[in-house]
1. Given -0.27, -0.95 as the derived value for log10 I(q)/I(0) by the Debye sum over Cα atoms at q = 0.10, 0.21 Å⁻¹, for residues 127-206 alone, which of the supplied structures P, Q does it correspond to?
2. Of structures P, Q, which gives -0.91, -1.10, -1.29 when log10 I(q)/I(0) by the Debye sum over Cα atoms at q = 0.10, 0.12, 0.14 Å⁻¹ is computed from the coordinates?
3. Given a value of 1.8 for distance in nm of label points 7 Å out along Cα→Cβ at positions 79 and 199, calculated from one of P, Q, which structure does it belong to?
4. A value of -13500 was computed for helix-only ellipticity at 222 nm (-39500 (n - 2.57) for each DSSP H run of 4 or more, over all residues; to 500); which of P, Q is the source structure?
5. Could you tell me which structure in P, Q was used to calculate Cα extents along the principal axes in Å, for residues 55-334 alone as 55, 48, 42?
6. Tell me which of P, Q gives 13 when you compute relative contact order in percent (Cα under 8 Å, 6 or more apart).
Structure P
Amino acid sequence: MSSKNKNNFKLNLEFLNKDKNFGFLNKLQKKFPKVEIYLVGGAVRDLFLKKATKDYDFVICKIKASDLEKFLANLGQVEFVGKSFGVFKFTPHGGDKHNPFDIALPRRDFSFNTGGYRDVKVLTNPNLPIEEDLSRRDFTINAMAFQIPNSKFQIPNLVDQFNGLKDLKNKVIRSVGKPKDRFKEDYSRMLRAIRFACQLNFEIEKNTWQAIKSKIKLITKAVPYEIIAREFLKSFYFNPMKALDLFDQSGFFKVIMPEILKMKNCPQPKNFHSEGDVWVHTRLALEKLFSPQFKKQFNNERPNTELIIATLFHDLGKPPTIQTPEKNHTDRIRFNEHDVVGAEKTKKICERLKFSSPENFGVDPEKISWLIKNHMLLVHGNALKMRPQTIEKYFFNSNLPGENLLKLSFADISATILEKGHSDFGDFKNMLKRIKELKKLSANKKELPKPILNGNEIMKEFKLKPGPRIGELLGILREKQLEGKIKDKKSAVKFLKKFI
């Protein structure tokens, strides 16, 4: 079933004519006049949403695989990674090798119904109607095809037998056909549904959602952790608050990371946390990452995945470390060393779930752990009295995520609502003041000045041998330099003579 929609696609045809990378389509139609070329899947969805995309997938009907392969090989590079699925990865001459086109023959998928990722047998057929190919796809908004006309005077044809365009307009994620059948073919589709809901800010259709909640417990039996990590991290990157709610309500956390659920109903001292328990505080901190105040403070920089995940887990150590007046005879509710405990637990979760694996969205467990371990730095330390080298260590070390530590502190403080109804940014402002003062020491006012002397220069000047003493002298000199008391090599040598 097809419907013609001239107005919606009139402007979208321009990129096919203007971009030379799509020139192979016209050449293919001229050489094989009977072929039918369809732009399918996410690209069609994104064109309707007026979203930029680099992922263009095509289905080519009415041509043999061998003829298509030979034709493409003459016009560019053809990769055979997806050949067993009837898919060619094609990069035209002069095209972007990092974003090849997926060019496929129409196919039927015969699932083994294990829920396994790609646990399916594929049968390609050049003469298979495009509607058959679309029927195997996951969600209606991804099951539309745009037939590319072989003449610019023809009206483009939208194939949409599952009403994907209607769901797109209504902002709905709906399975193609029966949800349980689609998920039984590939359980990772449940996570994709949540990810699309977060990425597009759509709602998941009732029956699709019920199927997810009933099948989510099977996710670990068939889906690799790398795939789970990819969908989880993407979801939180696009919309962390919605992701937290959907993964919670679906039952995902109970199956994959039950540790996080212990934050629910974990009380906090009301004089410091009138906003609620640890779960409520965490959700609010995620929300604050996208607040106008955060954007203003950090020049509209969008939080990256590392910061979002660190914020999600920053108080994971509170439930296992809680002490209360009733049970532990403390003066108030306390969470001693929750930062250290939370860092250890988070690192184990990140490593267990292979959070470092997804391309472009992966996170470093070590850096996430470091952020959580140090997220109380501004509370435990007095910024105005902190040694310059300590500030350098945390906020100017290129090997450590110091900028994200500042951002995490800001989000944490923003979500810590005192009994009087406001947050206390005193420590945060003092740290910004100290950082600004240190930057003034450099010529460009953006970074710290380079050390005046290095280890080799000290050894040569004072005829010293390599050893721990050289490091001590470098530290002493650096401290005075960052205090603004030493500015050149002559005064540096004179100063060090006192310690030789």
Structure Q
Amino acid sequence: MKKLINHRNRWLFITILFFSLNMSAQLSVIQTDKGPVSGYKSGDINIFKGIPFAAPPVGDLRWKAPQPAKNWTGVLKCDRFSASPMQRKPVPFMMWTEEFITPPDNLSEDCLYLNIWTPAKSAKDKLAVFVWIYGGGFSSGSAACAVYDGEEMSKKGVIFVSINYRVGVLGFMAHPELSRESEAKVSGNYGLLDQVAALEWIKKNIEAFGGDPQKVTIAGQSAGSMSVCALVASPLAKGLFRGAIAQSGGILSGFMKSNLAEAEKSGIAFMEKMKSANITELRQKSTDDLIVGGGNFGPVYEGYVIPKDVFTAFKNGQFNDVAMMAGWVSGDGSLMGEQKMTIEKYRQQAGEKYGDKAKEYLKIFPGNTDEQVAASLKELSLMQFAALPTHLWAGFSKSKAYIYQFSHVPVDKPGFPDYGAFHTSEVPFALHTLHLWKRPWRDVDFAVEKTMNDYWVNFVKEGDPNGKDLPEWTEYDKSKESIMEIGDQFRSSPGLHKAEFDFLKANNINKK
């Protein structure tokens, strides 16, 4: 009888232990402004996936600014990613393997959700917050991409938030009818308005997750980097963040040129292509029909979300001047594909564009051989896409600025070409997600990842990337123009690309 009782006690203990462990793996319910949510636990990190920050932009809300999400009753289970925004079905291509692309099996117009990784023990922790904005050329992308996972970064004591926003025709189409029905009398930029709405949600709610709404840093890569720059330029985003990280992309060098009138013309052409008489009919089209309809849509300089003249706005200090960390990958110049031009044509164009400055131009961007022409065209693409707008922003900033160039070449993937330091390759190093990118990593790759991620985390916490046991990252200033080179080693290089920057600023930039 005694043995039976002991046996039963043992099983009772095991049962209680099981349920105790199971309950400890469940996160406490968090109250948001719209209702309570629950997530799940991974080690010491509490994770919430798929929290709605706005109403589904469907039906009559298609091509409108995001509206508040409705209140819900009961606890909303937030343990998986929401649908990604509607886009063409994602497939891996070139160097961008499955870890970098949108999961292809869950696309929807109902996509305005965010995800949170938090190490906080209580709402009193007041942790700094890192908000990630994905790239994808404003036509694709998702917060659910594998290399955007926030767990490792949150282990270092910051709250990691990733957000979805509308892309392509659903995110950026402008049209005169849409402008007329808008309170601001503009259209387009719905994807950027989604980002503002997500930041507003974070400001209202992040304290409940252990975050400090006064310590928010926004970050993004490629189109996400351009989004960061747009938010820095936008009066609508004032007070929503204290720091900005822009990786490979900017809006100050004229790379994006669409004003409202031009964007509305594109919208009219798209409506005609879709054989719709008005916006009401276009709103009745299926999302698949709209995506198949194509079109090239992106941010619009319309004077509401983004100033009509961004360069002048920055020059006059009319932007959200926050601590910044920004840079580019040495291979960003290959993003536009291989550009072929004969030596004669290259030199002819230099003469036509720069006149008596052509000799100086050809000294900085030489074209005496086919190889030099190709290299100069690639360098010019890098300058226009990322390096020059970053350099200009740093020059206008009165807050702390830190600039980098990433040239570390990830280890080759067996069976794949060597793409070098390619566009987007820095993201897993910055976000500490190499373990989710399937390659035979070396010690040097992990060392670069650790140092780079330490810089990112320090910047989020303190507005300064420097910290114990890290190579010194010299603050950017106009006298030295130091740029951190992130290769196999880390070193600050004063005057890197100075000749290129000086020439392009003197001869290419609108200085009204």
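Computed from the coordinates by the stated procedures, all read-outs in this text should not be read as laboratory data. Treat the numbers as computed from the prediction; the structure is a model and nothing was measured. Cβ atoms are built from the backbone, for glycine too; each structure is taken alone.
1. Comparing all candidates, it corresponds to P.
2. Going label by label, the one that fits is P.
3. Of the structures listed, the value fits P.
4. So the calculation was done on P.
5. Value 55, 48, 42 for Cα extents along the principal axes in Å, for residues 55-334 alone corresponds to Q out of P, Q.
6. Q
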